[in-house]
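The data blocks that follow each hold one structure.
What follows draws every value from the coordinates through simple rules; no lab data is involved. For clarity, every value in this text was computed on a predicted model and none was experimentally measured. Cβ atoms are built from the backbone, for glycine too; each structure is taken alone.
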Structure P
Amino acid sequence: MIKKPFKPPVKKKPNAPRPNRGRREALHKINKFITAPEVRVIGDGLESSIQTLPNALKLAEQMGLDLVEISPNAEPPVCKIVDYNKFLYEQKKKQKELKANAVVNEVKEIRFGPNTDEHDVDFKLKHATKFLNEGAKVRAYVFFKGRTIIYKERGEELLMRFADKLIEDGIAKLESSPKQEGKKMIILLSPVKKK
């Protein structure tokens, strides 16, 4: 049996940087972590002014609030005297409101073949009407499979009839006219805004 030579355990250096375990980096520099020599100070009840960092920190301390760097790329950096926790809460609240008010444009697809029957077109018109009334855009396309590519004119005519019916009903407006993309001929319809 061969014995392996003994290797003592490797000790970590005491000053080695430790990995960031679960801690998030601060969103803003506050108080003593601000490094700029001069800052523009703003806040509730304060007139905007450029001050040295020690004076700005002293002013924030006198008011019992924090000095928060809100615009680090400005020249000089802009710092606000505010309660930091309240500031973070208000920012999160604004972001939630913006997210709630953001309009997401959904695009629904409707597929046809170049030989689609009139009954099927009417059936798909009902679906398109429903999608447009919900505020989604409709991307209708004719898919040419195999030799059906020779019926391009028929596909274009089908898409234009489909779009015309929706436009006549005042439900949609044509955003892009029929165009060929590979084996597909596509049109895009968007809902008409209700007044």
Structure Q
Amino acid sequence: MVDISRTLHWSDTDAEVHKVVVGPYDNNVFVVRCRHTGASVMLDAANEHELLLDLCRTLGVRTVLETHGHWDHIQAIPQVRDAGYEVGVTPEDAAMLPSYDYLLEDDTMIEVGNLRLHTITTPGHTKGSICFRLVDKPVLFTGDTLFPGGPGATGYEGGDFGTIIESIDRRLFVLPPETLVLPGHGDDTTIGSERPHLQEWVDRGW
């Protein structure tokens, strides 16, 4: 059984965020758990399905939310669905997945026990990229839209640099500067750390 004392990444009196890093591209997989009810969701069934299923069982995961459809973020979906967990993805990226159960829309609330995740569509890395903000908490899950030092890559099919810059500027940089950014790969950052550099990213073109 996975040692959740080692996977705990952020917490307060109401919520826990657990993190594991999986696969050849070091994908971050997060679990958001309500401390009052035990309900949890997983973000991105990326790889190493046995580890992820162990995490699901240990933390009471009820569903999986995909930040986007790139192959390195979806490798464990068949095994996760076979184990009875439903998978949600945006309509624009649904065809990229081997299978899924329901569609995610913009500006909606996903209940996780007493917690709520607010959906924020952020096209640019893919047409259907989506971020999840933990309501009333300084936590934002950005998938491959925003990293420390800039936006995610836009050179793949469905990517567009102008679109991802607009998504970051209009949809993410309006959040409070103390908001913790938890990306799909690598380390955490904050909105306040990244926002001053937007024009630098535009000027460099990536």
**OP:** Have a look at P, Q and say which one yields 0.90 for FRET efficiency 1/(1 + (r/R0)^6) of positions 62 and 182 (r between Cβ atoms, R0 = 30 Å, to 0.05), as calculated.
**Re:** Q
Subject >> Entry that produces 15.2 once mean count of other Cβ atoms within 10 Å over residues 110-117 is calculated, selected from P, Q >> reply: P
Original post:
Quick one: Cα Rg over 2.2 N^0.38 Å, for residues 6-101 alone came out at 1.01 when computed from one of P, Q, so which one is it?
Top reply: Q
Original post:
Out of P, Q, which structure matches -1.15 when log10 I(q)/I(0) by the Debye sum over Cα atoms at q = 0.18 Å⁻¹ is calculated?
Top reply: P
**OP:** For mean count of other Cβ atoms within 10 Å over residues 86-93, find whichever of P, Q sits highest and give me its label.
**Re:** Q
**OP:** Work out which structure the value -4500 belongs to, where helix-only ellipticity at 222 nm (-39500 (n - 2.57) for each DSSP H run of 4 or more, over all residues; to 500) was derived from one of P, Q.
**Re:** Q
